[in-house]
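For reference, the structures are reproduced in the following blocks.
Just so it is clear, none of the values below were taken in a lab; they were calculated from the coordinates. All values reported here derive from a predicted model rather than from experimental measurement. Cβ atoms are built from the backbone, for glycine too; each structure is taken alone.
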Structure I
Amino acid sequence: MRDSGLKGEAIAINYLKKKGYKILQRNYRTKFGEIDVIASKDDVMVFIEVKTRSTDLFGAPEDAVTRQKQERIKKAALYYLKDFKTIPPLRFDVISIELKPEPRIEHIEYAF
């Protein structure tokens, strides 16, 4: 399971770079939780949760980003921003990846 998550994150990073995002941090960990990717594009800081599934047998990957998970990501984002003098525009996205039969990527901007 961790292997598919790592593979999904690698696919997401590659996708984001191709779309012109600058990767600021990967796997940012706090006592509140982890943010998979922190990136920026067009002066907007984007906090990204990457969800990967091998199949859609148990639902879409993005369905696993529960309200509790969203709250933990928001708290971790505030912690990341605590030393900033000014807060840039922010956005919370989800990148949903299904690995089989062929990788499918869905980038949900302003997910929460």
Structure II
Amino acid sequence: MKYSIKKNSDFKKIYEEKNSFATKNIIMYISKNSDMESNRLGISVSHKVGNSVVRHTLSRRIREIFRKNVDQIEQGIDMVIVLRAGSDKVEFFKLNEDFLKLCKKHGILR
């Protein structure tokens, strides 16, 4: 992914704003980033969710959901997605639905 959040300091900065909403499977933290013209995505998957194969599969699903919906999201948003335990048993379409629901709660959908 071209614009991903990798640095721990960037994750901490977004967490400290405490701007989050959650569903049963996903917690979404967002922060406005006036420095960037595009959106950035960070993904956090706990060891409680499963082994490395399961965690990586979930990360790929979230990246694909973000890629499919990036045109609907306002520009200049930093977003961190935290996947909860049990989200490995959820279908792709349910994760997509939860993602869009959280974007709507944050008011970042166009």
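A few notes on this one:
- Relative contact order in percent (Cα under 8 Å, 6 or more apart) - highest-scoring structure of I, II: II
- Structure from which -12500 was derived, helix-only ellipticity at 222 nm (-39500 (n - 2.57) for each DSSP H run of 4 or more, over all residues; to 500), options I, II: II
- Identity of the structure behind 2.9 (criterion: distance in nm of label points 7 Å out along Cα→Cβ at positions 23 and 47, calculated), options I, II: II
- Calculated for structures I, II, distance in nm of label points 7 Å out along Cα→Cβ at positions 63 and 95 is largest in I.
- Origin of the value 1.5, where distance in nm of label points 7 Å out along Cα→Cβ at positions 15 and 87 was derived from one of I, II: II
- Each of I, II could give distance in nm of label points 7 Å out along Cα→Cβ at positions 31 and 79, but the derived value 1.7 comes from II.
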